[in-house]
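Next up: some structures, all given as structure tokens.
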Structure I
Amino acid sequence: MRQPLPPSLYADTARPPPETPPLDGDRRASVAIVGGGFTGLSAALHLAEHGTDVVVLEANEPGWGASGRNGGQVNPGLKHDPDRVEADFGRDLGSRMVALSGNAPNVVFDLIQRHQIACAALQSGTLRAAMHPRAGKNIRISAEQGMRRGMPVTLLDRAAVSHATGTDRYHSAMLDRRGGQVNPLGYARGLAQAAMQQGATVHGGTRVQRLHRDGGLWQVKTPTGILRADKLILATNGYTGDLWPGLRRSIVPVYSAIAATGPLPDSLARRIMPTRSVLYEIGNVTVYYRLDPDNRLLMGGRGMQRDIATPGQIQYLIDYAIRLWPALRGVKWTHGWNGQLAITPDHYPHIHEPADTVLACLGYNGRGVAMSSAMGPELARRALGGRAAEIAMPITGIKEMPFHALWRSAVAARVAYGRIRDSLGL
């Protein structure tokens with residue numbers, strides 16, 4: 001039985017969900033996908049476009065997890081700068097990873113345009129902002145590496161970033177014009193609809209209970225039926241359970257929280273992010289925000305490691321917004337919510353091939369809207385071509401994290417420590 005969609009601004013404003021009835025009885029398919037977030041839906045869409053019989057099994061409804069609850073920022077790139085990526089993985093694979101991740105927002109906006117997905121999309125750029133000179137040095141290095149590779153990035157000094165954001169909080173920023181924003185739940189629902197229009201089947205309210213190999217087929221057992229498939233893709237990210245040994249313990253599920261205002265007057269909105277670029281801060285604890293097409297301000301950041309449902313539960317984000325823009329004092333905050341994203345120890349997305357005909361992809365480290373969408377065609381190509389089909393990300397073994405059971409207390413301690421360092425400019 002599917003859980004109801006948690007309350008959020010997106011739940012109140014996104015396009016209606018498509019019909020995704022539970023699996024009823026036994027079914028045969030070429031590819032079974034577990035997880036109806038961006039990764040699973042993008043993979044299903046691209047497989048269906050190749051004529052593959054693909055079935056998505058989602059425990060709740062498409063976009064129920066972090067895909068439908070995130071900050072709605074469509075950001076280019078990986079956590080690490082291009083030089084670091086190429087040093088870690090070699091010039092050939094590293095440069096392909098840089099190209100894939102940099103182009104990932106274009107994949108999102110192309111899918112939206114091609115399939116006419118109504119999701120308040122706006123490709124207005126991403127600002128990566130530094131509060132202190134030390135972070136400003138890192139921003140300059142990032143911008144220089146991007147410009148050297150011909151990326152559409154610009155380094156903004158204090159005056160320029162103040163003009164772009166309406167606050168004097170920042171030392172400098174890098175503007176990457178490939179980024180932008182969406183209503184992520186609307187985007188997820190649109191991806192599901194597009195995949196089904198191309199011939200994929202999406203079953204909501206269908207929690208997978210067990211995976212079993214029977215001869216050459218995978219048996220995917222659910223409470224209401226069994227799906228038998230030649231190939232399997234696991235796409236559960238921050239809500240990964242114990243379906244596959246060790247996979248849950250290879251990532252840390254971290255809650256990210258968002259508070260949203262009601263629509264602001266045009267006069268006030270013009271003083272906050274006048275270019276409508278989205279922004280995330282470079283710091284020990286990430287804060288990110290954007291102004292949506294309806295003039296609502298969405299403030300996001302790390303929060304308590306449990307579900308929330310009201311803006312008062314994340315008052316610190318509201319207080320920080322007022323620090324940035326004192327004119328917000330007295331503005332009504334209408335929504336507060338959160339969801340679990342997946343963090344990996346090395347801050348790279350992880351793709352695994354733990355058995356023949358099985359792929360798992362998870363761990364986007366806060367860059368999931370763009371990267372998970374871009375991984376869809378990569379996973380589709382690998383699933384169709386097998387191990388001989390090279391993709392633009394490394395395929396690694398599953399590595400369980402030591403002391404994984406302590407993740408909640410470890411995350412809370414890390415956030416508290418990071419806030420102290422940020423306040424000191426370290």
Structure II
Amino acid sequence: MSVQLRRLIDEQNTVWQRMQDIQAAAAADNRDLTDEERQNWDQAEERLTVIGGDIERLNRMSQLEKIDRNQVITTSGEPGDDRRGGDAELKAKRYAEAFGTYLRGGMDRLTADQRNLMMDNEVDLRAMGAGIDTAGGFTVPDEFRNIMTETMKAFGGLLSLAEVIPTGTGADLKWPTNDDTGNEGEILGENQAAGEQDLTVGGKTLKAHIFSSKQVKLSMALLQDSAFNLEQWVPRKLGERIGRRAARAWTTGTGVDQPEGLTTGAAVGKTGANGQTTSVIYDDLIDLEHSVDSAYRPNARYLMHDSTLKVIRKLKDSQQRPLWVPIPAPGFPATINGFEYTLDNSMPTPAASAKTIAFGDFKAGYVIRQVQAVQTLRLVERYAEYLQVAFLGFSRMDGMIQDSSAIRMYQHSAS
């Protein structure tokens with residue numbers, strides 16, 4: 001943990017304690033806050049919001065830096081050298097090098113061996129559907145793909161929580177479902193035959209919807225600058241764009257020609273009373289937690305937008321203890337009513353009838369399908385007169401509720 005992050009956590013806890021002291025002083029005298037106390041509280045809360053954002057950014061930056069370090073290729077040596085790590089690893093390294101050269105200069109810059117290596121991994125994009133009419137995309141090397149996937153995790157909270165199924169192709173994937181919780185065994189008497197109870201097995205289908213990064217255009221001068229780390233910048237930028245769109249699909253997708261989002265497929269566990277169009281109360285969160293079966297609660301957590309967290313941070317339990325507890329020490333998570341939480345700004349913000357809070361065991365309740373082969377295109381002719389080259393990334397994914405009992409939503413009242 002960096003010195004800066006540790007300092008922010010300490011300051012967060014100090015500011016939070018100051019806010020609690022203000023509330024405690026008013027409660028001890030059985031009075032409302034004075035104007036000065038209210039002003040001090042508001043200033044402290046504003047600072048707490050800033051600190052929380054800085055902590056979130058530092059944690060995200062630390063995650064991305066870790067990704068970059070993990071992409072360093074340690075393979076060395078030539079064929080016949082014991083250090084090379086095997087033929088497959090050496091081939092992967094050579095393909096990564098060829099792909100980097102392709103990004104900067106296109107196919108013309110490749111040697112004959114590199115060109116053959118690239119052609120072995122060419123992807124016919126026409127097979128992905130009528131929406132794309134250009135052939136000649138290339139499978140992204142593992143190092144490139146891993147950067148893209150991990151960057152997507154940094155921008156999509158649900159991706160790091162759900163069950164993720166990687167597949168080698170985009171063929172429809174049948175996914176069985178079963179709810180046997182209403183059935184139980186029996187006690188048999190001597191010489192008594194055992195009864196029968198069939199399993200009811202349902203099924204859903206995970207598809208491979210195409211998520212595009214849109215075009216990222218770079219100048220020829222920048223591509224020729226060896227100081228510019230193109231191999232890391234391009235996948236990170238494509239990953240950010242695809243990740244933001246995929247995150248929104250996994251939370252609010254309709255399920256029709258796109259993933260089934262949480263707010264679409266998950267059942268509502270608690271609806272706010274009339275007047276709670278933008279607010280949440282303590283009792284509502286308790287009801288939401290207990291709307292999820294106790295079998296799932298040991299692995300349960302909250303998922304919400306940062307704006308919703310701001311509302312919850314002001315709540316207290318029946319003993320006037322705050323539900324939100326900041327990071328108590330480095331290495332420990334902040335909690336809401338004892339449960340960890342994840343922020344995902346693709347979730348809806350508080351509004352009438354909005355489903356803003358998800359609670360449950362997301363690994364048991366939601367499944368994400370990712371097709372392993374990420375594709376990228378290099379568009380040269382289209383922007384040649386501007387001395388620019390465009391890059392376009394594709395990722396094929398789907399997502400849906402797989403266990404409807406594992407996740408519940410909080411919905412604000414309609415009026």
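Values quoted throughout were computed directly from the atomic coordinates according to the rules given, and no laboratory measurement underlies them. Given the structure is predicted, the values throughout are model-derived calculations rather than measurements. Cβ atoms are built from the backbone, for glycine too; each structure is taken alone.
Given 20.4 as the derived value for mean count of other Cβ atoms within 10 Å over residues 157-164, which of the supplied structures I, II does it correspond to? Going through each structure in turn, the value belongs to II. Please compute relative contact order in percent (Cα under 8 Å, 6 or more apart) for structures I, II and give me the label with the greatest value. Top value of relative contact order in percent (Cα under 8 Å, 6 or more apart) goes to structure I. Taking Kirkwood radius over Cα pairs in Å, for residues 165-276 alone as the criterion, the highest value among I, II goes to II. Among candidates I, II, the computation of helix-only ellipticity at 222 nm (-39500 (n - 2.57) for each DSSP H run of 4 or more, over all residues; to 500) that gave -12000 used structure II.
Set I, II, criterion distance in nm of label points 7 Å out along Cα→Cβ at positions 253 and 293: the highest-scoring structure is I.
Can you spot which of I, II the value 27, 59, 13, 0 was calculated from, given it is P(r) over Cα pairs in 20 Å bins from 0, in percent? Matching structure: I.
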